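Each structure below is given as structure tokens.
What follows is calculated from the coordinates using simple rules that are stated; it is not laboratory data. Only a predicted model underlies this, so the values are computations on that prediction, with no experimental measurement involved. Cβ atoms are built from the backbone, for glycine too; each structure is taken alone.
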Structure I
Amino acid sequence: MATRRITKRKKENFRRILLAWYAKYGRDLPWRHTDDPYHVLVSEIMLQQTQVDRVIPKYHEFLERYPDISTLSEASIEEVKNTWKPLGYNIRPVRLQTIAREVQAEYGGTIPDSPKELRNLKGIGEYTAGAVSCFGYKKRVPLVDTNVDRLLQRVFYGNNSSEKSKEKKAIWKLATELVPDDESAYDYNQGLMDFGATVCMARKPLCLTCPMTAFCLAYPVYT
């Protein structure tokens with residue numbers, strides 16, 4: 001990834017356009033109607049390698065069965081796995097219950113609000129820690145998953161993804177600089193998720209209708 005000077009104006013334009021796009025086209029998802037960090041955590045674990053449409057009904061069912069950390073931590077693992085079906089990747093319900101039990105034991109049942117503390121919980125990585133902190137506690141923190149990495153790489157560097165560790169570090173640094181300083185950080189991060197998933201897709205991105213084309217360094221490569 002070549003070093004490029006990214007101007008303040010380009011960063012401001014990116015934020016402005018993304019927030020405007022999200023206000024108009026953002027997806028209405030059930031976990032966006034709550035600021036309960038436990039609900040956010042459940043949704044984030046479920047969404048790993050699973051399509052949104054498959055997660056929505058199971059998200060509701062799971063929370064009806066295990067409405068809080070305490071209920072989940074006390075359930076049998078076989079019961080939790082059965083409730084999780086048919087989402088697959090059975091390590092995820094095991095991981096989620098392990099997190100719940102650790103939170104119950106170490107934090108009195110309250111999920112910590114800082115990414116640093118969240119990453120100390122076994123099974124929570126950098127992205128999930130940021131998502132719970134931002135979406136559950138409205139913290140101003142960066143989020144970078146595969147979709148966001150691809151979006152930022154294309155717009156700011158003209159690449160398709162981060163392949164080397166130094167590139168990933170540069171993207172996380174850029175993501176940190178891009179997060180708004182005010183309460184719009186929540187919408188901004190949700191917008192990143194949606195834009196990467198529905199516009200700047202890995203295959204056949206919607207470049208012809210993308211509002212970022214005026215300054216996207218990958219345009220028109222992927223048209």
Structure II
Amino acid sequence: MKTFSRSVLGIVCLFFSLSASTHPHAFIDMKTKILVQEQQLIGFSMEWTLDEASSATVLYDMRQTRGDKQALQALVEEVMGNIVHEHYFSYLYDKAGKKIKYRSKPQNYGMKSNQNQVQYYFDFLLSQPRTLAKDELTLLTYDPTYYVAMYYDQENQSALDFSALPAHCQGRVIEPQVDAKIREYASSLDQTQRNEDDSLGVIFAQKVMLICE
């Protein structure tokens with residue numbers, strides 16, 4: 001895993017079971033809220049919940065701060081710095097397929113524990129607000145190597161919050177249609193694979209569509 005493990009998971013010491021033998025090796029359950037002001041898209045508010053196995057070492061590190069707010073904040077800053085470096089692992093495209101840029105400084109970010117799981121939360125803003133009129137935007141969030149599966153649980157109605165969208169807009173999620181041979185290939189990769197395939201993540205990524213008339 002080139003991107004996620006060495007920048008984010010590596011930094012926060014997310015070690016996974018040696019018995020894991022196929023991609024993905026870890027899972028992040030995502031929630032996203034669309035941020036809108038004055039009929040303009042300004043950004044996204046995200047919450048990522050790590051699976052229990054991935055959370056274990058992070059929870060240990062959090063406990064080691066022993067209530068030291070400065071030490072905990074240093075850990076948060078390190079994690080967020082690497083998430084920002086990877087453009088929040090999120091890619092937003094306009095109708096023509098052109099990538100839309102973000103600001104490099106996140107807002108309202110932090111890290112917390114929820115029983116046996118770790119949650120990261122943050123807002124990231126577009127470099128320029130985008131008027132939501134006669135437009136179609138696509139947001140994908142994924143680890144390019146598919147070492148970590150990042151997904152929206154569509155059975156959870158709070159996974160995506162489109163409530164801020166204007167009346168002339170609608171949001172929906174499109175599930176990936178992955179060929180059986182690609183799934184077999186992903187299953188053949190073990191967690192020690194050194195020749196990481198950066199093309200897998202996008203194939204398995206859900207698409208969040210924002211469609212405005």
Work out which structure the value -17000 belongs to, where helix-only ellipticity at 222 nm (-39500 (n - 2.57) for each DSSP H run of 4 or more, over all residues; to 500) was derived from one of I, II.
-> I
With distance in nm of label points 7 Å out along Cα→Cβ at positions 118 and 150 computed for every candidate in I, II, 1.6 is reproduced by structure II
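Where does the value 80 come from, among I, II, when volume of the Cα convex hull per residue in Å³, for residues 30-109 alone is the thing being computed? Can you show the working numbers first?
Numbers: I: 80; II: 125.
It must be structure I, since only it matches.
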Once relative contact order in percent (Cα under 8 Å, 6 or more apart) is calculated for every structure in I, II, which label goes with the largest value?
-> II
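Comparing distance in nm of label points 7 Å out along Cα→Cβ at positions 94 and 126 across I, II, which is largest?
Details: I: 2.6; II: 0.9.
The structure with the largest value is I.
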